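In the part that follows, the structures are each spelled out as C-alpha cells.
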Structure P
Amino acid sequence: MTISAISESQRKAARVAGFTYLFTWATVVFAFYGIYAHLVVTGNMAETARNIMAHERLFRIVIACDLVYGTGLVVLLTAFYVIFEPVNRGLALLAAFCRLVFALVWVVSTLNLFGVLRLLSGADYLRVFEADRLQALARLHLGTGFDAYYVGLLFWGLASTVCSYLWFKSNYIPRALAAWGVISSVWAVTCAFVFFIFPNFGKTVNLYSFDVPIASFEMATSFWLLFKGLRPSEMAESAKVSG
C-alpha cells in the first residue's frame, strides 16, 4: 500500500496520543509509587488492611487513577488506529485489538481493588468470617491484580510490537527509535511468556526489567509526537517527487 501524505486528522491524533500517554502514565505512576506502595506492606496483610482502612480515601484515589489510565488506553488505541490506518489497516486493527485487551485486563484488575475495600469494610454480612480469613481473601484480590498486570503486559507488548513495526515502515518517527520499540516490545512479550511458565524467572531477571524498556520507548515516542509531531513519510515524499 502506498502511504499518502500525512492528514490533519493524523497530526491531531499524534498529539492526542502523546499527551494522553504522558498524562495517564504520570497518573498511574503517582498512584502506585506515591500511594499504593506506602499502603501495602509486603508479607503483612494485617498491617496492610489497617493501612487501607485508615486511609480509605487514598486507596480510592488509587482506584480512580487506575481507571484514568484504563480510559487513556482506549484513547490511545483510537489515536494510533487513526495514525496507522493509512499505513496498513489490518495491522492497525490488530494493534488496536491487542491494546483493547490490555485495557480490559487493566480495568478488571482495578475492579479487584473494590473487592478489597468490600472485604475489609467490616459490613455486618461479613461477620460470619474471621478477620484473618477476610484479610486472606483481600490479599488474594491484591495478588490477582499482580497476575492480571503480567497477562496485560503480554498484549501491551504485542500491540507495541505491531505499532513499532508500523512506525518503522512509515518513518513517522526516527527509525532508530522505532527499532528500539520493536526490540523492547518483543522483550516484554518474551518475558511475560517465560514468567507464566517459570515463575522463578522473576528472581533471575528483575520484574522491573520486563516493562521498563517498553515504557521508555513509549514515553520517548510520546514526547516526540507531542512536540515534534509526525515526520513526512519517505514513501509519500518519493511519490510526490516522482509525480
Structure Q
Amino acid sequence: MGHTGADELRFCGRRVFAELLGRATAMQMIVCGIVGRVPDPDDMLVVDDIITAMSSADPRLWPFKITRLAAAHGSPAYAMGATLIASHGALFGAPKFEEIARVLVAWQERDAGDDELLAILGRGTPGFGILYGRTDPRFDALVAQAGTRGRASRPYMQLCARAAHVARTVALEPHVFVAIAALCLDLGMTPYQVGVFGMLPLFHDGLANATEGARQAPESLRSLPREDVRYVGRGPRTSPRGERGGVQPPTP
C-alpha cells in the first residue's frame, strides 16, 4: 500500500511527489486507499455527489447521538472513533453497504426479472423499507443527480431503478444505500470495497458533530444528576481493619 523512501513516497504503487502531488485531489487519494488505484476524475464526480447527498449531520439522528456523547468528553478524535466503531454492526454501518452490494450483484448474476424481484423483496431485503418517515428523499435526489452525470444507463444503476420501481408497487421504499451501492459497483468496486467506502459518509457528518460537540462539551452529556441515579448494587462495606478502627462505610 505504501513505502517511505529517502527522497520519494509511494502510495498504492504511485509516486507521491512525482505523480500525485498537485494532480490528485484529497478525495481521489482517499478512494485510492480503498480500491488501490487513483479513480478517473469523472468517476470522482460521482463520489462527490454521494458524499454531498449524504450530508445529514443532524445530531438528533443515530449515530451522531453517539458522536455528541463521546465528544462531550472533550476529544473530537475520541468522538470519531466512537462513531465508526459503534456504527459497525448497525443499520447505518459499513457492513450494511457491503450487504446491499452483494444483494445487487446476486440479482445481476441471476438476471432476476420483475416477478422474482417482487418475491424476494416481499421476504425482506436489505436496503428496502424505511424505518423513520415515508420515504428516503436522498435516494431520489442521488438517482436524479446520477442521471445528470450520465450514469443512469450503467448496469447496476439500471438494476437499482428497476428494483425501486418494483418495490414501490407494493409501497416499499428504497434506502439511499441502494443507490450508493449501485453507483459504487458501476465504478468497479467490489462489494467488500463498497462496504469500506460506506465509512466515508459517516466520517464527514460525524466530523461536524465531533468538532462542535467537543467545543461545547455540555455537562449534561458527561454525567447524570445524582438525584436521577439509583444504586442497585451491593451495600457499602469497609475493610476488617477499617471496622476495627471504627471507620464508617461510605454513603452510596
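Key figures for this structure:
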read-out	value
Source structure (of P, Q) for mean count of other Cβ atoms within 10 Å over residues 108-115, computed value 11.6	Q
Source structure (of P, Q) for P(r) over Cα pairs in 5 Å bins from 0, in percent, computed value 1, 6, 11, 13, 13, 13, 11, 9, 6, 5, 3, 3, 3, 2, 1, 1, 0	Q
Parent structure of the calculated result -16500, given that helix-only ellipticity at 222 nm (-39500 (n - 2.57) for each DSSP H run of 4 or more, over all residues; to 500) is the read-out and P, Q the choices	Q
Distance in nm of label points 7 Å out along Cα→Cβ at positions 164 and 196 - structure with the largest value, from P, Q	Q
Distance in nm of label points 7 Å out along Cα→Cβ at positions 20 and 36 - structure with the largest value, from P, Q	P
Read-out distance in nm of label points 7 Å out along Cα→Cβ at positions 28 and 220, computed value 4.6, structure in P, Q	Q
Parent structure of the calculated result 1.5, given that distance in nm of label points 7 Å out along Cα→Cβ at positions 76 and 172 is the read-out and P, Q the choices	P
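Bear in mind that the values in this text are calculations on the coordinates, not laboratory data. Computed from a prediction, not measured in an experiment: that's the story for all the values here. Cβ atoms are built from the backbone, for glycine too; each structure is taken alone.
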